[in-house]
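Pasting the structures here.
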Structure P
Amino acid sequence: MIFAKVVGTVVANQKDEKLEGSKLLLCQETDAEGNDYEDDSYHVAVDAVKAGVGDFVLISYGSSARMTSSTRDSPIDAVIMAIIDDVELTED
């Protein structure tokens, strides 16, 4: 799983029929505190949890991305599977 911030939307009028009705969001990878990385890593992910621009989210990749109820058997590689409320970092 990857921490990310939703930074935009992706509009595709022509897409695979299994993606019809799916919202595609542009996400930028972040650290666990929501801070942007310097190398600007962006991903397009299918939204499974009604996320929106500005949300701090968890993204899952690969075969795991196709395991949510809304993405099962779809041709996707990334899914937003959680909107993060809080992350607690424990000091050693």
Structure Q
Amino acid sequence: MAKKLPLNYAIIKYFTTVDEACADDVIAALQADYGNYKAFKKNQVVEALMTLNSNGVIEESGFDEDENGDLRVYYHTTPDSLEVINKYIPD
């Protein structure tokens, strides 16, 4: 069995597999493996994404509203950040 990445690493690594994503996308993708983690709550995933953005790991790529009128911010990796992520968190 493959060793499971820490949650924040899994969030970062997820962005190497998609063109862009919001917190809801991250939660949907990681739910099966991390759904029972205490820190796997939407507000904490949003905070993790904002931290990654402020540290230049991912950057904002757009936004919209969900069906409840709540703001969703989308993020993506740049070619440089993709290279760095894959260097430090290999498959």
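Only the coordinates and a few stated rules stand behind these numbers; no lab work does. This one's a predicted model, so the numbers in the text were calculated from it and none came from an experiment. Cβ atoms are built from the backbone, for glycine too; each structure is taken alone.
A few comments on the model shown:
- Highest-scoring entry among P, Q, by distance in nm of label points 7 Å out along Cα→Cβ at positions 30 and 54, is Q.
- If you line up P, Q by mean projected area of the Cα convex hull in nm², the top spot, with the largest value, goes to P.
- Each of P, Q could give relative contact order in percent (Cα under 8 Å, 6 or more apart), but the derived value 30 comes from P.
- Structure (P, Q) behind the derived value 0 of helix-only ellipticity at 222 nm (-39500 (n - 2.57) for each DSSP H run of 4 or more, over all residues; to 500): P
- Between structures P, Q, the calculation of distance in nm of label points 7 Å out along Cα→Cβ at positions 6 and 38 yields its largest number for P.
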